[in-house]
Structure 1
Amino acid sequence: MDILRVKNLTKKFSQQDGIYNISFSIKQGRLVGLIGPNGSGKTTTLRCILNLIRPDTGRVHVESYDLTDNDPKAKARVSYVPEMPSLYDDLTVLEHLKFIAMAYEVAPDIAKQRWESLLRRFELWDKRNDIPTNFSKGMKQKVMIACSLIHDASVFLVDEPFMGLDPRASKMFKDILTDLKSKNKGILMATHILDTAEKLCDEYILLYKGSIRAMGTIEQLREASALGPHASLEDIFIKLTEDIN
């Protein structure tokens with residue numbers, strides 16, 4: 001079942017910048033890598049999906065709900081972890097989690113179970129009453145990831161999630177991605193770290209200069225690139241984009 005459907009998403013900022021006719025779908029229980037170099041349009045694509053940036057054209061549906069028109073039911077089914085952590089200056093770590101749970105109308109008893117579990121899982125329990133303003137980027141990122149999990153969304157959009165995480169936190173988040181897949185969640189992960197994407201993702205969307213150049217499983221991309229059965233994702237990406245000016 002397609003849990004996220006993106007059709008003809010376009011956003012122009014100038015003659016050369018933006019994204020163009022982005023269309024793809026994500027099925028339940030699949031982790032899809034949105035891959036490409038910095039400046040290829042990955043973050044813009046995520047923000048247009050979320051309607052944080054209003055696209056010029058295109059539609060986005062989550063399950064049967066229209067996210068393009070800011071349908072509250074659609075927004076409640078999506079969770080987002082941006083590349084740069086964005087936290088409130090006057091809330092503690094625990095207050096962040098409680099605030100997000102209240103905003104999404106999570107039942108108090110369920111919210112309590114979740115935030116206790118998340119704080120311990122991310123080794124934030126001893127920091128729960130601290131203001132995260134002076135945390136390291138990695139610590140702030142852990143708070144953001146915990147907040148994204150509090151309301152049990154159907155679709156997760158994550159932007160360069162491993163940037164700034166220490167090895168232990170990185171392993172924790174990989175385990176969480178595996179757990180989300182087992183619960184039939186759909187995940188779109190934007191990253192330029194191709195070796196990590198190759199190890200984690202079920203399918204890939206190759207984004208370059210604002211347009212999709214190829215998409216599919218690693219086997220399908222190897223066939224499209226004609227590089228053979230052992231080609232790396234990095235080699236495939238370079239091959240499929242080398243003739244594009």
Structure 2
Amino acid sequence: MIYTKEMDLSPENTSLPEVQRALQGMALTRAEIDEVTADPEHDVATFLSLFEADFKSLLDADAGVWEEYTLRRHTAMVLGQYHKYFRGKPLPHLDHPFFETVLALHDIGKPLAIAAGDKRMQHEYTVPMMGIILAQLDFPQNQIDIALAVVHGDTIGHYLKDGEPDMKKYVTELEERATHAGLSVEDFLTLTAIFFQIDAGSYTEDAGGLKSLDALFSFHPDEGRMTFSPRIEEKMQKLRDAIATVTH
């Protein structure tokens with residue numbers, strides 16, 4: 001039992017060394033993940049329940065967003081969007097059981113950063129925590145490297161908010177992250193865009209939440225498909241074109 005309901009999330013217990021030591025006692029096993037994900041129709045609640053014994057207090061904590069979601073609710077909506085639109089579809093260089101595990105953990109350090117006094121430090125908590133957890137679950141190191149590069153940063157989110165983006169800056173940032181992942185920048189952008197659609201796409205009425213980022217996407221649940229909205233897709237294509245200009 002690591003972060004149980006009784007866990008004290010005070011600053012002295014949320015320093016990164018304390019977090020890293022706590023993770024050495026994790027109860028979750030790879031066999032449990034494999035057993036659940038072997039069923040192609042498994043549901044969100046069943047998968048998320050695997051993380052209860054170790055991370056209950058983190059899942060119950062405030063996710064630090066205006067919608068006032070707990071981390072549990074946000075994570076459940078993220079997994080729901082993944083199940084609805086991306087489960088079973090091709091992922092560059094990643095297996096689906098691994099990717100679903102990454103999605104379950106993608107904000108796991110955020111409550112600790114909030115408790116420590118600075119939500120902006122969420123990636124500084126989440127990335128090392130994920131690295132330890134995924135390694136203890138015996139996932140391949142090359143996939144772990146990809147996942148950490150994807151989760152550590154929000155290049156697409158920043159780019160889409162930028163009214164006059166410096167394309168060279170964003171391409172360089174993606175190239176650096178792709179290098180850490182061991183991927184081509186094209187494959188890294190594809191994977192990062194999928195992650196962004198799932199994560200940001202959870203802040204929508206389509207995901208069962210409050211209206212927030214709905215204008216970024218077009219949802220086609222009957223077809224099992226979501227895309228960027230036309231305006232956002234046009235901007236994403238400019239980023240792809242800028243990458244193609246640099247890499248070819």
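Throughout, read-outs are computed from the coordinates displayed, never taken from laboratory work. This one's a predicted model, so the numbers in the text were calculated from it and none came from an experiment. Cβ atoms are built from the backbone, for glycine too; each structure is taken alone.
Each of the structures 1, 2 was assessed by relative contact order in percent (Cα under 8 Å, 6 or more apart); the largest value belongs to 1. Looking across 1, 2, the calculation of helix-only ellipticity at 222 nm (-39500 (n - 2.57) for each DSSP H run of 4 or more, over all residues; to 500) that yields -11000 traces back to 1.
1, 2: which one has P(r) over Cα pairs in 5 Å bins from 0, in percent, for residues 99-154 alone, as calculated, at 4, 19, 31, 24, 16, 6, 0? That value comes from structure 1. Source structure of the calculated read-out (percent of Cα pairs over 17 Å apart, for residues 27-106 alone, 45) within 1, 2: 2.
Out of 1, 2, which has the highest value for mean count of other Cβ atoms within 10 Å over residues 43-50?
1
Out of 1, 2, which one gives 17, 41, 30, 11, 0 for P(r) over Cα pairs in 10 Å bins from 0, in percent, for residues 131-210 alone as computed from the coordinates? It must be structure 2, since only it matches.
Ranked by mean count of other Cβ atoms within 10 Å over residues 35-42, structures 1, 2 are topped by 1, which has the highest value.
When FRET efficiency 1/(1 + (r/R0)^6) of positions 91 and 203 (r between Cβ atoms, R0 = 30 Å, to 0.05) is calculated for each of structures 1, 2, structure 2 gives the greatest result. A value of 0.60 for FRET efficiency 1/(1 + (r/R0)^6) of positions 163 and 195 (r between Cβ atoms, R0 = 25 Å, to 0.05), calculated from one of 1, 2, originates in structure 2.
Computing FRET efficiency 1/(1 + (r/R0)^6) of positions 75 and 187 (r between Cβ atoms, R0 = 30 Å, to 0.05) across structures 1, 2 gives 0.70 for structure 2.
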